[in-house]
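Enquirer: What follows are several structures.
Values in this text are rule-based calculations from the coordinates and carry no lab data. Since the model is a prediction, treat every value here as computed from it, not as a measurement. Cβ atoms are built from the backbone, for glycine too; each structure is taken alone.
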Structure 1
Amino acid sequence: MFLLKSTYTAESVTCGHPDKICDQISDKILDECLSQDPTSRVAVECLGGHGVLTICGEITSTAKVNFAELAKSVYRTIGYNDELEVRVNIVQQSPDIALGVDTGGAGDQGIMYGYAIEENKELLPTAVVLVHRLARGLEYLRKSGKAPFLMPDGKTQVTIEQGKIKTVLISCQHKEDASIEEIKSFLVRELFNPIFKDLKDLNILVNPTGKFVKGGFVADTGLTGRKIMVDTYGGVIPHGGGCFSGKDPSKVDRSGAYMTRFVAKNIVAHGLAKECLVSVAYAIGKAEPLMVEAINEKGQSLASFVKEKFDFRPKAIIERLNLLRPIYFQTAAYGHFGKQNLPWEKIINKL
């Protein structure tokens with residue numbers, strides 16, 4: 001296969017990771033705006049750390065949103081109870097950008113990539129599926145009460161060597177009185193065994209420093225859009241550079257990436273390739289993409305077929321995937337791809 005190597009590593013983080021806190025607040029703001037006004041233009045980013053959260057960006061909408069209270073609600077729902085001072089600096093979208101977007105053009109220039117591979121039902125690289133399952137599992141064990149010693153922050157990592165799962169790494173925030181032996185024993189029993197079944201040849205690492213008590217904004221600074229590889233394909237394929245969270249679908253960073261995933265997944269699902277990479281490029285204010293390319297596992301171009309079957313103009317993407325809805329908060333943790341209820345994950349009946 002031309003892209004996914006036999007040896008690679010993928011990473012995920014829990015919903016309590018500082019960067020993911022910011023992503024979730026940004027996407028909650030977007031969803032609230034879209035729920036009140038589907039034509040909302042939203043580009044919101046958060047910077048949080050050490051008791052202070054700054055929400056900054058551009059919104060053009062009739063929606064009425066209490067940004068500070070919404071942010072605090074998300075923060076508490078994740079599992080943090082410390083005080084959070086929220087500062088808000090929101091202005092309207094630049095009229096220069098609106099000139100192009102109002103006529104159906106792209107909200108920015110850029111390159112987007114979409115990918116699928118015939119490895120599992122999610123049609124994603126196996127390690128990417130596993131790291132999200134592990135990270136989500138940490139959240140479940142904590143919130144269900146099965147692991148009262150777990151705290152919200154955490155990271156997961158899976159390394160595959162020569163096509164076989166080799167190393168699994170978990171760093172999980174925990175209460176002061178929990179020992180590393182207790183944590184590892186519990187996770188082997190309640191998390192690793194159900195997911196991996198056979199642990200005999202698996203190298204398991206849990207909290208390699210031996211301690212992870214301080215986490216979230218208490219320990220580190222978080223920023224919207226800093227986990228773009230966690231959000232997409234774990235670094236297995238290129239990323240165009242733009243993040244997703246906090247952006248309405250007129251921003252092709254988001255909608256273009258969703259469309260390329262939709263196309264790649266359907267090409268693989270319909271047996272037209274075992275592995276597919278789709279890429280698209282835009283100029284700000286222009287509707288027609290500058291480039292559409294698609295290649296299979298043999299390096300053969302599928303671009304002619306893709307351009308014939310799929311419309312990559314921003315308005316066409318928004319209409320086809322029905323993107324002017326408050327569906328984005330669910331993407332802000334554990335990846336934007338592989339979740340079956342999202343429109344860009346739908347497998348259509350016929351190509």
Structure 2
Amino acid sequence: MSSQNAPDLATKPVIKCDSVYKIFGENAKKILTQSNGQVDAKTFSNAGCVVGVNNASFEVHKGEILVVMGLSGSGKSTLLRCISRLTAATAGNIFIDGQDLLAMNSKQLIELRRNKMGMVFQNFGLLPHKTVLENIAFPLQVKGLGTQESVNRAFEMVELVGLDGRENYFPRQLSGGQQQRVGIARSLAVEPDIWFLDEPFSALDPLIRKEMQDEFLRLQGVLNKTILFVTHDFNEALRLADRIAIMKDGVIEQLDTPANIVLKPATEYVRKFTEEVPREKVLKIGAVMDPAVDASKLGSLKVSQDAIIQTVAEAILTEPKHVEVVNEAGDVVGSIHAGKVIKMLFGNVNSSENDG
């Protein structure tokens with residue numbers, strides 16, 4: 001995960017959605033107006049409409065990864081398509097860097113997509129008759145860059161995603177993971193500020209998927225994009241997200257940090273989503289630590305707030321005293337006791353969280 005911090009609300013959001021609805025059907029707008037925004041999926045279904053997005057309001061800030069997830073038909077891809085205006089929202093407001101997306105004409109929209117947005121979909125959409133290099137250079141040439149400049153930029157992207165030596169291969173000569181890297185390189189070539197990824201790794205086998213997630217996090221560490229990432233895989237969401245939005249029937253049930261989604265589910269639906277999650281494998285020490293304690297209560301062990309609980313659990317369990325929790329700079333930010341880890345691993349057993 002890139003930061004796990006809540007977004008800096010003092011800065012202007014890169015993406016802002018205000019009561020966004022997407023209803024599919026002939027009389028969608030009329031029925032939505034009559035309902036005064038109180039949309040019930042079943043009632044609309046009886047009227048011949050399908051609710052895609054139901055009153056979505058949220059902000060995404062610079063450098064943040066917001067993962068939108070839910071089961072098939074929950075509205076996650078529809079929401080992403082509304083924000084990129086590949087699908088027209090039925091009602092509401094969407095702002096990109098303060099600009100009203102829904103008020104843009106075709107020319108402004110094309111300009112925005114070419115210069116600010118990058119998109120990666122499950123279907124890689126590579127041109128089969130073009131090489132890796134040509135596929136990556138293609139959007140740059142569409143944008144109006146000269147051939148040499150496009151090729152130079154494409155070479156940089158090949159290196160960035162680790163495809164050196166395969167720039168002259170055709171898509172059919174690449175594995176699924178390599179094809180996905182070309183898709184990522186192509187979308188990054190135009191240097192987008194905002195990156196939309198819709199189920200980009202779901203067609204890959206588990207091992208390649210894990211490699212691509214690693215690659216994605218590495219790239220984000222270098223590039224610091226503002227990202228909307230759609231997935232139905234909760235483990236993927238936990239691994240990648242700064243914040244997660246869980247959707248059901250077009251409604252955002254909860255939008256929060258991964259730690260809060262797991263530890264403090266807002267609805268029964270979210271709780272069911274999270275109940276099978278092995279918390280120790282996904283939560284960081286910082287999510288469960290207690291305030292700092294007096295030095296006399298501390299043992300000699302120190303752990304990072306960014307350490308996944310599972311990786312340090314054994315060490316903490318062998319320390320009878322409280323363990324100091326530090327940040328990247330080595331500053332003390334809290335403490336944790338073996339009793340807290342036991343609760344995380346085994347539930348609310350009768351553990352003595354003594355003062356050591």
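Enquirer: Tell me which structure, out of 1, 2, gives 1.8 once distance in nm of label points 7 Å out along Cα→Cβ at positions 47 and 231 is calculated. Mind showing how you got there, number by number?
Expert: Values: 1: 1.8; 2: 3.7.
Structure 1 accounts for this read-out.
Enquirer: Matching task: 33, 29, 14 is the computed value of semi-axes √(5λ) of the Cα gyration tensor in Å. Pick the structure from 1, 2.
Expert: Details: 1: 33, 29, 14; 2: 38, 29, 18.
It traces back to 1.
Enquirer: Of the structures 1, 2, report the one carrying the highest value of Rg/Rh (Cα atoms, Kirkwood Rh), for residues 167-246 alone.
Expert: Numbers: 1: 1.05; 2: 0.95.
Between 1, 2, the highest calculated value is found for 1.
Enquirer: Any idea which of 1, 2 comes out highest on mean count of other Cβ atoms within 10 Å over residues 215-222? Before the final figure, lay out each step's value.
Expert: On the way: 1: 18.6; 2: 15.6.
Between 1, 2, the highest calculated value is found for 1.
Enquirer: For structures 1, 2, which has the highest computed value of distance in nm of label points 7 Å out along Cα→Cβ at positions 23 and 335? Can you show the working numbers first?
Expert: Working: 1: 1.2; 2: 5.7.
Largest one: structure 2.
Enquirer: For structures 1, 2, which has the highest computed value of relative contact order in percent (Cα under 8 Å, 6 or more apart)? Kindly include the intermediate steps, with their values, before the conclusion.
Expert: Working: 1: 28; 2: 18.
When relative contact order in percent (Cα under 8 Å, 6 or more apart) is calculated for 1, 2, structure 1 comes out on top.
Enquirer: Quick check: 3.5 is what I get for distance in nm of label points 7 Å out along Cα→Cβ at positions 143 and 263, calculated from one of 1, 2. Which structure matches? Walk me through the numbers before you get to the answer.
Expert: Details: 1: 3.5; 2: 4.1.
Considering all the candidates, the number was obtained from 1.
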